[in-house]
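Structures given as structure tokens follow.
Only the coordinates and a few stated rules stand behind these numbers; no lab work does. Being a predicted model, the structure only gives us computed values, none of them experimental. Cβ atoms are built from the backbone, for glycine too; each structure is taken alone.
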Structure I
Amino acid sequence: MLRRLRKKYRHIESDLGSVVPEIEADYTYNCNAARPPKRKGTIEYWKYDVGSADLQRSPRNSFRVAGAFLEPEEEGKERTLYLILMWFKGDRQDDLTEDEVADAVAKLREAIAQGELIDEPNFSDPISN
């Protein structure tokens with residue numbers, strides 16, 4: 001998720017790491033949370049704003065990160081929100097497509113199944129609710 005951005009923005013890991021506790025505290029509200037409406041897809045995902053120390057910009061004008069749940073919501077059952085995609089807001093004007101989310105989730109599921117989930121510093125743990 002961060003490999004490409006890390007080359008250009010050297011503080012991207014700490015930028016993302018600083019918002020993970022906020023998202024963890026309330027994934028439905030903090031970091032300007034937005035839940036795109038489900039269209040064709042069945043994957044529940046959320047988008048969040050992330051600031052940039054490198055660009056010295058506000059979160060609204062810096063990065064977006066998308067997190068997805070792999071399982072449907074069930075009352076009383078805890079779920080895990082996985083951060084699956086991150087991009088610089090200036091690089092794309094359009095929204096994520098259902099296909100992009102589905103592809104990222106498919107790669108995540110494959111990595112989990114093969115035991116290849118990459119641990120990245122500060123934010124490797126999935127967010128539970």
Structure II
Amino acid sequence: MPCQSDYLAASGQELESKRVCGLLVYLGVQLGRDIPGWVHEAAKDYYGNVNRLDEATKMLCECCRTLTKAEAESFIYDGHSPDARKLAEWWERHQEWDRRRVAEEQDSRRRIMLKDRALKKLTVEEREALGL
């Protein structure tokens with residue numbers, strides 16, 4: 001009988017949690033900042049900490065956004081450091097997702113405003129006829 005692994009493979013969110021927490025630890029060490037214990041634990045855990053993924057993502061985003069240009073060059077864009085390269089890949093991908101999210105939110109707000117304006121043009125009878 002062939003060998004089997006009873007462990008479940010980590011999901012995408014679990015892998016992202018581990019990745020984000022690992023990058024937080026790397027950046028925290030480089031900046032000399034205190035990193036919460038749960039971040040260290042999630043960085044080491046095979047499944048990360050999905051329950052706090054959004055919190056960890058916000059923390060890492062905030063750290064990256066507040067870096068000076070010199071710090072960003074040293075800790076994100078240092079091509080000699082594997083950890084910096086991983087952080088640069090994550091940061092560029094995260095910024096693109098943020099751009100998309102903001103564009104989607106703006107489009108959604110625009111559609112809501114258009115719908116409201118259109119509905120205000122209708123009479124009470126027309127709204128009732130449409131079931132609104």
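Some points to look at:
- Structure responsible for 22.5, 75, with Rg and Dmax of the Cα atoms in Å calculated and labels I, II on offer: II
- Read-out relative contact order in percent (Cα under 8 Å, 6 or more apart), computed value 20, structure in I, II: II
- When distance in nm of label points 7 Å out along Cα→Cβ at positions 74 and 90 is calculated for each of structures I, II, structure I gives the greatest result.
- Among I, II, structure where helix-only ellipticity at 222 nm (-39500 (n - 2.57) for each DSSP H run of 4 or more, over all residues; to 500) as derived comes to -23500: II
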